[in-house]
1. Of the structures labelled 1, 2, 3, which one yields -3000 when helix-only ellipticity at 222 nm (-39500 (n - 2.57) for each DSSP H run of 4 or more, over all residues; to 500) is computed from its coordinates?
2. To which of 1, 2, 3 does the computed value -0.84, -1.18 (log10 I(q)/I(0) by the Debye sum over Cα atoms at q = 0.10, 0.15 Å⁻¹) belong?
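What follows draws every value from the coordinates through simple rules; no lab data is involved. Remember, it's a predicted structure, so these values are computed and weren't measured experimentally.
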Structure 1
Amino acid sequence: MGEETVGGGPIHLLLRMGSGLPRPVPRAVGEALLSAQITSTAGERSGFQLAFDLTKKGAIVQRLLPEGFFDPRTRVVVSTVIRGTTTVLLDGLIVRQEVGASNQPGRSTLTVTGEDLTLLMDLEERTDRFPNLSPAQRVSRLLARYVEYGIRPEVVPEQIAQPPRQELRVDCQTGTDLGYINELARANGYTFYLEPGPVPGRSLAYWGPQRRLGRRQHALNVNMDAQSTVDQLTFAYDGAAREEPQARWQDPRSRESTLLPQPDIGPLRPPLGLRASPALKRRRLPGTAKKGLEQARAEALARAATSADAVSGSGSLDVGRHGYVLRPRELVGVRGAGVTYDGDYYVSSVTHHLTPGSYRQNFTLSREGLVARSGTVRP
């Protein structure tokens with residue numbers, strides 16, 4: 001995804017739709033588009049809502065709606081074009097349409113709502129067996145079914161190796177592919193999501209730890225007078241968020257039960273704050289005693305990592321004022337919030353609001369502790 005500044009040029013929205021390979025929509029559809037809202041959240045399916053003006057004798061009412069142009073399962077790709085650089089915001093499927101008819105001219109609307117292409121993985125329940133396959137190998141096998149939709153998998157091997165032993169246990173899937181992939185992600189402290197792009201019609205299916213390393217996006221400036229780039233930014237510190245998991249494992253030979261040591265979450269969640277929040281809760285993990293030692297350790301690590309983020313932030317910005325499109329599931333710096341809350345954060349979610357002449361974003365941030373680890377933040 002590019003980092004082209006938007007300050008020097010207009011922002012264009014490009015809409016593609018179709019039952020197979022999506023193509024640019026007819027001119028009448030593009031001109032009728034009133035607004036687009038797209039939400040991308042870490043570990044969750046992205047969603048969208050598009051609103052169109054329904055002219056009484058327009059092409060949408062007279063021809064496209066009756067022909068099924070906006071029917072459920074129609075594929076939709078939404079992109080922005082900024083100074084010649086295309087950024088794909090969504091690649092998904094329509095699941096619902098609503099028509100609001102009004103007596104007042106210009107008030108009738110068509111609204112279509114949908115979700116990203118992971119919806120395809122949640123439509124059919126399956127029963128399958130995975131003898132001698134690790135969690136990452138199982139995920140790769142499931143994602144291979146969706147290559148025809150332009151989905152390229154990126155699967156990161158689990159942090160705690162879990163060598164399969166068919167003579168002791170055969171792992172089985174009961175449910176949808178998406179449900180099983182997410183189950184394996186939770187058991188290993190990982191996240192699973194679909195990242196559209198870099199070109200329309202292509203997506204990356206990522207299964208692995210949250211991306212908390214690498215180059216930061218351009219900073220969010222608050223309370224800095226003319227240099228401020230966000231409209232508002234609110235922070236919260238939840239002392240009860242972090243948990244200390246208690247996992248017991250039973251040796252199948254001696255029947256001796258052992259409390260597993262507390263795991264180091266650093267490999268999954270590299271620290272972003274200098275002063276980490278303490279774990280105020282202790283949570284017993286059920287069922288770990290009967291599992292393999294590696295699986296029990298992986299579940300303890302996953303629980304400790306996923307409950308670590310006690311600090312959260314939320315805010316909104318105007319893309320034209322900020323100068324860049326804020327991307328979810330990556331890192332960004334904050335400046336101007338004070339010593340306690342300045343520094344780097346993980347962008348947990350972003351909601352894009354696009355209307356003619358306006359591009360705004362609402363966002364949420366998270367990290368595990370207070371105070372920046374570095375004295376500088378990328379501008």
Structure 2
Amino acid sequence: MSKVSVPTKASGLFPEGFIQDSAAYILSQQLPDGSIPWFKGGYADPWDHVEAAMGLAIAGEFSAADNAYCWLAEIQLEDGSWWAAYKDGDIDNRERRETNFVAYVATGIWQYFLISRDTLFLQRYWPMVERAIEFVLRLQTEFGEIHWAVDSEGAPMEDALITGCSSIYKSLECAINIAHQLGVARPQWILAREALGDALRNKPERFDRTWESKARFSMDWFYPVLTGAFSGEAAQLRLQQRWDEFVVAGLGCRCVSDEPWVTVAESCELTMSLIAAGQRSRAEILYRGLHRWQDNDGGYWTGYVYRDEAIWPEEKTTWTVGAMLLAADALARLTPASGLFTSVCLPSNTAQDSQGVDSFDKLELSGSQG
């Protein structure tokens with residue numbers, strides 16, 4: 001493992017040995033084939049697998065992270081997608097293939113490159129990223145949102161999730177950057193991202209059309225900020241509007257507004273959302289309180305039911321540890337990828353590569369925000 005330099009200003013953000021201990025926990029759960037299940041004996045899904053792999057990259061565990069992406073490349077389906085879950089080398093869930101799960105590989109690959117600057121790595125995994133993004137964009141509607149999944153036969157499951165589409169929005173940013181870095185023009189990806197961002201900002205009626213609203217989930221609240229769909233004053237207003245619904249002082253962020261359950265991963269993602277919205281002090285206070293949930297083996301418990309004063313579920317998920325490392329990077333700027341979830345950064349000529357965008361998107365595409 002490459003030694004990660006911890007800046008002096010990071011003092012108090014995390015305990016001594018946190019980075020190494022956290023990475024060691026993820027490594028202890030990674031299987032020989034490269035997959036990273038939620039925990040030993042559990043299943044791996046493409047999104048959470050990538051989240052854990054990004055944690056490894058932050059810690060300098062490049063070989064293990066590379067193995068994680070190699071596993072995905074080897075099991076990618078011909079249409080560019082992955083099944084919802086895998087376990088012990090077999091498919092564990094053949095019911096659907098989720099678009100935000102599929103797109104997230106672009107975020108992981110770009111993060112690895114930002115840290116390692118390994119162009120050969122980027123070239124090697126470009127075909128995987130390209131196929132994944134093309135699969136996802138085939139499910140985009142004329143209104144900009146993207147269907148959440150296809151069923152076992154490949155038919156679209158027609159509705160959209162705010163959280164899922166927000167995650168895809170960030171993944172498209174990363175995919176555009178990968179293509180640009182490799183000298184590949186993908187103007188249709190730029191236009192697709194613009195349309196998706198417009199849907200997230202201006203077309204709430206395109207989401208949760210066929211099921212009960214997901215607004216009770218905190219991710220629907222902060223993910224559009226975390227992934228750059230909202231920035232500046234709009235981001236600050238969005239976070240403030242439901243702060244008291246979701247944040248429990250001294251404990252963290254609730255997973256859902258109507259349950260007395262705070263979860264570590266959501267708290268980490270809210271931490272990064274706060275940084276993106278220019279509220280670093282709030283972010284530091286929230287993050288510092290999360291280390292109470294670390295176990296002796298370096299893992300972090302998924303959540304805590306404060307009404308019962310009980311850890312629940314009794315699981316230490318690898319993606320929770322990955323989220324802790326991502327938030328630490330965002331706060332302490334441990335790696336060159338520290339701004340991945342706290343700013344939007346696209347090639348300076350992106351606006352010229354697309355046509356028919358409105359003035360807001362042209363401004364947004366000219367540089368970073370948040």
Structure 3
Amino acid sequence: MTLASAALVALIVLLFAALLFGGLIVVGRTVRGSREARRARLAKPARQLLLAIAAGDDDPAQIEELVRLPEDVWLAVEPSAIALLGKVRGEAHTALVDVFERRGAAWRARSQLKRRDPVARALAAEVLGNLGRKDALLPLCDLLGDPDADVRVVAARSLGRIGDAGATQPLLATLPSRRTVPAHVVATALTRLGTAAQGALLASLDDPRAPIRACAAEVLGLIGAAGATVRVESALRADPAVEVRVAAARTLGRLGTRTALAPLLDALEPQHPPVLRAEAARALGELGAVSAAPNLTALLADGEYAVAHNAARSLLRLGNAGRAALVATEHRAHVRPRHSADPDEEPDPDIVLGAAHAREALAAAELDDRRKQTVP
């Protein structure tokens with residue numbers, strides 16, 4: 001066989017393979033489209049029942065109709081039902097939970113947690129969380145170490161929905177692990193556990209791992225644990241990790257106790273990291289302590305933008321006293337020093353910098369006031 005003949009044969013084989021592959025794609029899409037159309041056709045009447053229940057119509061007859069749907073119809077509408085279960089509240093949620101429970105969805109979801117398919121595991125975890133199944137606590141905690149990142153996230157969120165304080169330590173333990181869960185997901189889940197998790201969170205402030213201490217300090221503020229103030233103040237003053245002290249400063253601002261004033265003022269000092277000083281400046285505004293106005297005013301000329309910016313915004317939150325300090329700072333940039341004989345002499349750079357931050361904050365406040373006046 002000549003080289004030209006071999007090339008022709010190869011070309012024919014490649015064309016045949018391309019045609020075969022293209023045909024398989026077309027057939028696959030056709031079959032998939034047909035399957036989806038059939039599923040949509042089957043689900044349409046049941047989806048209308050779901051929407052009626054979500055709208056507050058908890059007619060027992062409609063609930064019974066959903067419970068008695070043929071299996072193929074239920075499987076077609078189940079994804080919509082699961083999505084709806086995670087969105088509705090009150091009586092509509094209770095009615096949907098009743099439907100799922102009576103159809104054996106909890107048992108089926110438990111059996112899916114060990115599937116090889118990560119999508120199946122995640123879907124099962126979501127169902128158990130939306131159903132609030134406390135008996136799923138341990139299996140869901142096991143999923144926090146799942147090889148798939150999405151499964152771990154869904155498991156964490158489901159533990160938050162279930163609301164069992166026993167999930168506190170397993171959730172926190174994911175933060176420094178090899179198979180981690182994003183800190184904001186863990187914090188949200190822990191917040192949903194509420195004050196029942198306070199004891200475990202306080203104990204976690206002594207954990208040797210900084211990410212766990214930081215998250216615990218953050219969540220104590222999110223759940224409004226005023227009784228934890230002394231311990232959080234101690235973390236702000238003495239914890240060796242900056243991320244923990246920043247979280248502690250943020251929490252003290254949220255908790256709003258007067259004893260937090262002294263440690264927050266101390267955190268403004270120049271020897272501390274800029275990120276901590278900026279957070280302390282912001283927290284003092286949330287605290288609403290008018291006595292902090294002089295300290296915040298001094299920070300308007302700080303060389304770190306975030307520190308000066310947060311100080312200016314916090315002064316706004318202190319009411320009339322804070323605004324007066326901003327106005328006075330802004331005005332100083334326009335006053336020529338008395339000792340100067342040169343009318344063109346520029347004012348002190350610190351004065352100019354402080355005035356710029358004051359002007360920005362006052363302008364933002366004015367825009368906000370105008371916006372409120374135009375809202376009917």
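1. Of the options listed, only 1 reproduces it.
2. Derived from 3, not from the others.
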